[in-house]
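Some structures to go through are shown next.
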Structure P
Amino acid sequence: MNRNKNLKKIISRKKAWDVVIIGGGASGLGAAIDAASRGYKTLLIEQHDFAKGTSSRSTKLVHGGVRYLQNGDISLVIEALKERGVMRNNAPHLVRDLSFVIPSYDWWNSPFYGLGLKIYDLMAGKLGLGPSTLLNKEETVALIPNVNQKGLRGGVIYHDGQFDDARMAISMAQTAENHGATLLNYCGATKLIKSNGILSGVIVTDTLANQSFTVMAKVIINATGVFSDKIIQMDQPEAQNKIRPSQGVHLVLDKKFLKGPHAIMIPHTTDGRVLFAVPWNDYVVVGTTDTPIKEPALEPIALEQEIDFILANASIYMTQKPTRKDIKSVFAGLRPLAAGGDENETKEVSRHHKVTVSTSGLVSILGGKWTTYRKMAEDTINTAIAVGGLPERKCITEQLPIHGFDFNVDWNNPLHVYGTDAEKIIALDPAGNESLSKLIYITPNQIRWAVQEEMAQTLEDVLARRIRGLFLNSEETLRIADQVIGIMTKELKKDTDWKQSQLNQFETLCKNYKL
């Protein structure tokens, strides 16, 4: 992916694009893959970086949603379980099976969850990852040694998927480009153009060069997640809000708090939600919360009560109890829940997606979850075909490999997320494969690759999303930032003022990720 080439291509294009997508998160990137793979001339613009918002801040799970089953949302669970299997088949270098243990402290809990998870297995059908099994106390302790044994009766083990969300997003961007889409980060939609009351184009501002230009489109898709209402109201100023943002916070701890390869699912927290403790990149991600938020922010900040809630509930189930001092990083993300009804709590709002069309032809994809991104995209492009008068072509993404597709992946190799690109990264410079840190795997070659091939433009792009340092260990990431920006400055041919500005901005950003 080359930003300068893409920018020139967009500015020089005289014809209207078939599809213009606003938003470079999971839903927007999914729509770009779908549209481009059907043969439509596709442009995607993202006002910041790909997956800057919600799509890089998940619990890193590809799952049907055990708690949605508990809520009776059967259709969502069936859809998500199918898409979980499709996602794993299409991106085996990014999605893997992860076993979850539910510890039980009541005599009826294990059979209750055991029965529910058998239904979960049946719903997955041929795309299941493995059968759920009841465990006795000894088996439960053997799988999750740090579990609180006082009153423990046993447990249940079941299987779901895990992935690296931001790396998946970057691979999806590459997949879209492989199929002919044109993508551009740091380009925002500043105005919608109409002809006779119908949308016909977008005025786009390149925030890096501070220049604006116009792109014409047969159909425009709003895939901006929690910021969807902003685009909807750009189209129709009187439109009511359709998104109810909900904040989810995660704490990242040292791997000693799990002491094994299995995740823990805590079925009962003090607010009625489930809580996960998930092994990830030699750390443990613990979360999440569900806090209603009035106004969406690009950099949501964890509230003190959310941090305390996670620590308190995790401590009930762990013998080695995490404290604030143990937190290596804290990150918050906003869920773009599609408003529907008068639910008082966002945890009760359905995670189903909706595709809406305004009277002027703006197609908006609202709600949904990471696991169902492909189905969301399919539904969106099917709608866009009708709105834009595009020639009918079938969706082919159900069996479309994601960039880097590699079945023979070694999950112990930190470069596995690159799939077949890993060998190219190693070959960039024989002397550039030594990690700059003992706590986070990051090599000079990865930094060069992020700039040369993955459209990374800022220090944050590299350290938050191309490499996940900021989300794993904020203090260590800040320590190596000077070495990273040194390599980037040479690659991007920037000056010392740019270098210092990037360091200052990143240092400010890091304050949101550490206590």
Structure Q
Amino acid sequence: MKKRMLAAILTVAVTAGLSACGSGSSATTAETTATAQKTAEETTAPAGEPVSGGVMTISLSSSPKNLDPVKYTGTYESQIIGTVCDTLVEYNTDLTEIQPALAKSWTVSEDGLAYTFTLRDDVTFQPGKYQDGRKMTAEDVKYSLERSLELSAMKRLDMLDHCEVISDTEVVCYLSEPNAVFLTALTDAGNVIVPKEEAEGWGEDFGTHLVGTGPFALQTFELDQQAVLVRNEKYWAATPYLEGVTFKPVSDGNQAVNALRTGEVNLATSLSGEAVKIAREDQSVKLLEMPGLHVAYIYFNQVNGPTADIKVREAIIKAVNIQELTAGVYQYQEAQPASLPLPPGSWGYDSSLESEVPAYDPEGAKKLLAEAGYPDGFDMNIYISNTEARVKMATLFQAYLKENLNINVNINTSEWGTFSEIAASGKTDVFAMSWTWYPDPYFFLNKIFHTSSIGSLGNGQGFSSQEVDKYLDDALLTTDQEKRAELYKKALAVIVKQYPGIFYANENVNWGVSPKVQGLEQRADGKVKICTSDINVWLSK
């Protein structure tokens, strides 16, 4: 009886709390995989000779807030930043190797503390208000990286001590201690190279007047409206085929797919829900799907409120049926149920720890909550961004906790910029979001669980463990991946036992693409690359 009642509550919650939530997809997993492979082949297949011209419009599932590299907090900003600016080094498409970008080559000292980069000598900045498109030099690298060290909202370069300019084309980066992920950190959009004149000339407004060395220059940025980019004719890697790229926030996936159909949008990123089904079945739209390096999670406050008690955290985990919740949120096979705060695609993943996560047990959850002093439940707030998948999840979470623990969950929804500030504040009872980055476990575990990350978006809930910190720190002192993996697995084992949150899904990277788009390559990190040394996207006529 109780199981039927909970099912009814969940059905009502999804129907009432969500827009455009239809019946389950008729496609099986095998069919979905076959479709993804087919559409990927079609989209990347040659369609005649490349043509120059045209503006590619890309939809983002939430609105970017600030394009200043040191202030960005979400993938929405990074897609634009990475199109306007370049980093010293970059990952290849399949994320297996770091390759040259603005730096032609580099060497590492025997003690691992000094990285010497030799820079390209043919790179110029896009013209801006405070410089006219001058050559990039080692001084710009020093300025940009030390600026990130000092100001990054996500502490994206906290291993750096300082930089030293040797010549216009040579710079040495000194680390405070050996760090195995320094090169990977340099590939992040927060560590792009920018001109000092523009960053300091614009000051707080640099985020709306970003200037870099990338394939497209920012022409205008209208908050909540669009970012308009134009071709950089002097781009060092290649001349872009496209004359421009426009990024537009479209939070409703169905609207994004409809925009694909009408030609208003050429690429819709981060599709979920019914939009995936529509794109999968519509012959006029192509769907690209691949497993992402992604974890969707609900993070409990570790310091304040009822969830500071480990019994309360365990009770909440036991009160939620992860399989049902994931099936309710991702009705069209856009994700797989998860349990750990690392994606299976990370080389630090340890499947043996999956069994350590508490299973669904409503009666056991009630007993734990009573032992913690809350036999009648309590009131709490959950904070989410305004994407369809998060709204679905929060509505289901709310229903589970009310039914199984008599906890009243108030859902607070906002656009990404506001949400990220709230989540980093340490004042939320619970917040929910997703994390996607690189295969290296550092970019998940250190950023979400290391004590040094408290106060940033990653560890806004105040998780702190000396034992975890030690494992994570030691993993940075060796470049031996097997040794690092063992240390990350030990850290992960401790983290799981602290019940910091519910890590419920590993989302796919889902893109809806117009058949006109040629040369596009999908990546597990979700980055959209328009023009590089290896890629040059164009629009067929």
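P, Q: which one has Rg and Dmax of the Cα atoms in Å, for residues 256-311 alone, as calculated, at 13.1, 39? If you can, show how the numbers build up before the last one.
Details: P: 13.1, 39; Q: 18.5, 52.
Derived from P, not from the others.
If percent of Cα pairs over 42 Å apart is computed to be 19, which of P, Q is the source? Write out the running numbers ahead of the final one.
Numbers: P: 16; Q: 19.
Of the structures listed, the value fits Q.
Of structures P, Q, which gives 17.5 when mean count of other Cβ atoms within 10 Å over residues 264-271 is computed from the coordinates? Show your work: numbers first, answer last.
Numbers: P: 17.5; Q: 25.0.
Traced to structure P.
Given that mean projected area of the Cα convex hull in nm², for residues 80-215 alone, derived from a single structure, equals 14.0, which label among P, Q identifies that structure? It would help to have the intermediate numbers written out before the result.
Numbers: P: 14.0; Q: 7.9.
Value 14.0 for mean projected area of the Cα convex hull in nm², for residues 80-215 alone corresponds to P out of P, Q.
Ranked on distance in nm of label points 7 Å out along Cα→Cβ at positions 56 and 240, which label among P, Q comes first with the largest value? Could the numbers behind the result be given before it?
Details: P: 3.5; Q: 0.9.
Top value of distance in nm of label points 7 Å out along Cα→Cβ at positions 56 and 240, among P, Q, belongs to structure P.
Distance in nm of label points 7 Å out along Cα→Cβ at positions 232 and 320 computed as 4.7: which structure among P, Q?
The read-out comes from structure P.
Coordinate-derived values only; no laboratory data. All figures in this text were calculated on a predicted structure; none of them were measured in a lab. Cβ atoms are built from the backbone, for glycine too; each structure is taken alone.
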